[in-house]
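Next up: some structures, all given as structure tokens.
Read-outs throughout are calculated quantities, based only on the coordinates presented, and are distinct from any laboratory measurement. Everything numeric in this text was worked out from a predicted model, so none of it was measured. Cβ atoms are built from the backbone, for glycine too; each structure is taken alone.
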Structure I
Amino acid sequence: MGLRQVFAALALAAFAAAAPAQDYPAKPIRLIVPFPPGGGTDIAARTVANKLSETLRWTFVVENKPGAGGNLGVEQAVKSPPDGYTLVIGQTSKLAINPALYAKLPYDPLKDLSPIALIVSAPVVLVVAANSPYKSLGDLLAAARRDPGAVTFASPGNGTVSHLAGELLQRASGVKFTHVPYKGAAQAMTDLLGGQVQSFMSSVPSALAQIKGGRLRAIAVTSAKRAAEMPEVPAIAESGYAGFDATTWYGLLAPAGTPAAVIKRLNAEVNRVLGMPDVSGRLAAEGGEVLGGSPEGFASLLKADHAKWGRIVKESGAKVD
């Protein structure tokens, strides 16, 4: 092959690699949210998808696919064609915790998904109803010590960061709660307000409006320091449990094998909208810290948290009920 033919072949290869991104998207993009509407995962997904639609005229079809601790929605994503037209919003619980919590998982998050971009991170907030007798974390723990198992704590599902944060709190404080798992935040919130459960380990986005509206009382956050949106709420770490830290992140992913050019395009667009004041302000107002960054950075965090939460699951003795 002559030099001219070599250059022609290289140019053709470069064009072929760039073509998916140049032509993308040619049809609506399906975005799977593996939880019901209204929770932190759903809010993060719709905030980003709506802004991408608004600024690029792309069409997103957001599908809530709850079930099996988020595994059902992720499984649907990894089994979809890797063409950039099916995406999933992943969360710490589904991608870093579930592999250790479930004996058999229908996907391997480190092999079956291509990270695109992190969106936001947030602590878990421990809330009680506004009319609850528990005014502080100390009150709740004292009640649990007096009558082990009598105090209930809800979570949006087995294996979520909220669930494990509750398990870690029991382990750190030496008390015994009764865990009540739900299939998402909405019903847990309804039952907390209705008095069916006494406390709820909630994502901040799921609870913040009710906290600000005076229907819920926030008594602690699970991050190492206080949340910027709720500076009056103490961190568990400063309440006698130094080193306590359990936060969750949300990020956008595609099935493994999705063209690198499409991943790069999506990453650039997600980072662009995350830098917009209305988007970052919306996410911050929900108690989140905007992240963004590269696909490689997301992949590194996923790998590190996969190992970290695997150890925590083992040490805490958490089980899928």
Structure II
Amino acid sequence: MSITRNQLGSAVKEHIISLEQADALFEFLQTQSHDVPRFTITHVLYYFGGLIAIGAMTLFMGIGWESFGGSGILLISALYAAIGLKVTHVLSAKKLDIPAGICATFLVCLTPLVIYSLQEMLDVWPKGTAYQDFHREIKWHWLYMELGALAVGAVLAWKYKYPFLIMPIVVTLWFITMDIAVGFYGENWELRKLVSLFVGLLMIGFAFWTDIKFWRKADYAFWIYIFGVIAFWGGLSFLDSHNELSKFIYFCINLLMIGVGVLLTRRVFVVFGGLGSCVYLGYLAFNLFEASWSFPFALTVIGLAIIYLGILWQKHEKAITERALKMLPYSLRKALEKRL
């Protein structure tokens, strides 16, 4: 729960705390949350600048770089890495955890370019393949670059322990599974969907374990949940479903995701679960019940019933939450209470 200065001002007006206590409490809360990602101008600038720098060496790398050759690219990327490592160390020493974590992540994302330049320099890079396709296509020979990024990410995560460093590690693991599947079975789209679905489930399970294990330290599970849900939901949504039962099961799974998101206080489940539910209802509206006059009325009734359910939940939320938390393991209960 986020507490604003205006809320503390209201507490002062109600004579719950004094003005001096409100100011001291606000300063204390600001200090406690300075390294927690929030939607502020400072943090937006941190992440926006970091993503531009990361994108420059990954997604937006132009074909013109090929003119430098393997040795030239290696020299430039090594210089980038040295600067990034130095900046990370300086920011870490100053306790600026968020920008330090972003700079460390930049180093992980730079690793595939370094490995590519080495392969190009040693003339072992496959002909007819460009580095620019690394983040757009699935090929088995990306594995060297991905394993290198995974190793560097693991070392930096062990040394600096910044939650944002988990993001490139999780994405790399996702890429590796897809590339291995293509390496063994070729261009099989149905297999890719299944691999994405089951890898997403494994990521969600690992994120759940991470939530329980490390709740006292930092929110290391955040990025694992995000990419786990994306991989699972993406694979599930693109699977071919040729009958109404499978489509209804898809709808039920999305409703379950919304429930899980509320229970774990993880918005990513709610967002994708809600999106999947809307996709199913849209299918019903424009395909199954296209000519039915009663379907919009039925949806209206369902929508109003959900609103009423929300009213009931608000009325009994405290009692239900307390009862539900008592049923959970101690570590998970404490992790959830920390975010409530």
Structure III
Amino acid sequence: MTGITFSEPFFLWLLFLVPAMVAFYIFRQQKTTSSLQMPGLDPFQNIGKSFRNYLRPLLFGLRTVSVFLIIIVLARPQRTDKFQNVTTEGIDIILAIDISGSMLARDFKPDRLEASKNVATEFISGRHYDRMGLVVFSGESFTQCPLTTDHAVLVNLLREIQSGMIEDGTAIGNGLATAVNRIKDSEAKSKVIILLTDGVNNRGEIAPATAADIAKTYGIRVYTIGVGTQGMAPYPVQTPFGLQYQDMPVEIDEAILKDISSKTGGKYFRATDNDKLVQVYSEIDKLEKSKIDVHQFTRKEERYLLPALIAFFLLMLEGLIRFTIYKNIT
């Protein structure tokens, strides 16, 4: 950032002299106007003003501007350049999102999966200094995007995920284990997994508790989110007449999700609608703040030379005019 400041700003009070000089000059001109009583003015009708009469106010103008510039020079104008050196200590975060068929339930708008993708997108967009990645799981799990600082790519890959990409089911343990494998070798001081699911673990070779123990071993905090309303919700069901929605009881294995978060030093959240889901991500965002150190440097450069040279030139010009054109005027 660049700006002009004054090293000796108290000299700027002298600027009040400038309007005082102008007022005094006008007052003196009025007082020094002579009046001469004569029988008539006819003899003077053809007498005009010489260029010296018009040049005299110029001398006053030169002196006034010179005084103004000299006061500015005394105040020592300086150009100030400010630089910021920003040091960031980001957090590595893996999003592990359930894409099983039940994520199409419409107790969220438009459904659980799309609502989760929309809120996660906003979360990613607000984490400017963090590396982030994406793991999806259903009956199996895989890495949709490894840890990256290119959040635009991550968001695009997040938008592409949909239910049915992999075999159906809910393998919470596999999803968590895949996320741990992607982040365990990170050198970041803070490693976080956000695991979102709407069901009960019913598939996979790795038990959720085992995956939680592995995460704890590597110092990874796991925040778990259970997605689904209380009671009944409209789930998609394949019928002879095509896909239809039927109200079915919401079953989320909260005990397992709480155990995972408790073991790893994270926290469990329950999101029962779109607004609650937004609040959950907002709270996680507050809990996991990146460290940002800002060091500010200031460089000052003196700027009085130009007004000083202009003031000197104007004073020399005034002196030249006064001692040449007005030399013989007493």
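Once relative contact order in percent (Cα under 8 Å, 6 or more apart) is calculated for every structure in I, II, III, which label goes with the largest value? When relative contact order in percent (Cα under 8 Å, 6 or more apart) is computed for each of I, II, III, structure I gives the biggest number.
Given 3.0 as the derived value for distance in nm of label points 7 Å out along Cα→Cβ at positions 107 and 155, which of the supplied structures I, II, III does it correspond to? This figure was derived from III. Of structures I, II, III, the largest value of distance in nm of label points 7 Å out along Cα→Cβ at positions 219 and 267 belongs to I. Looking at Cα Rg over 2.2 N^0.38 Å over structures I, II, III, structure III comes out largest. When Kirkwood radius over Cα pairs in Å, for residues 203-274 alone is calculated for each of structures I, II, III, structure I gives the greatest result.
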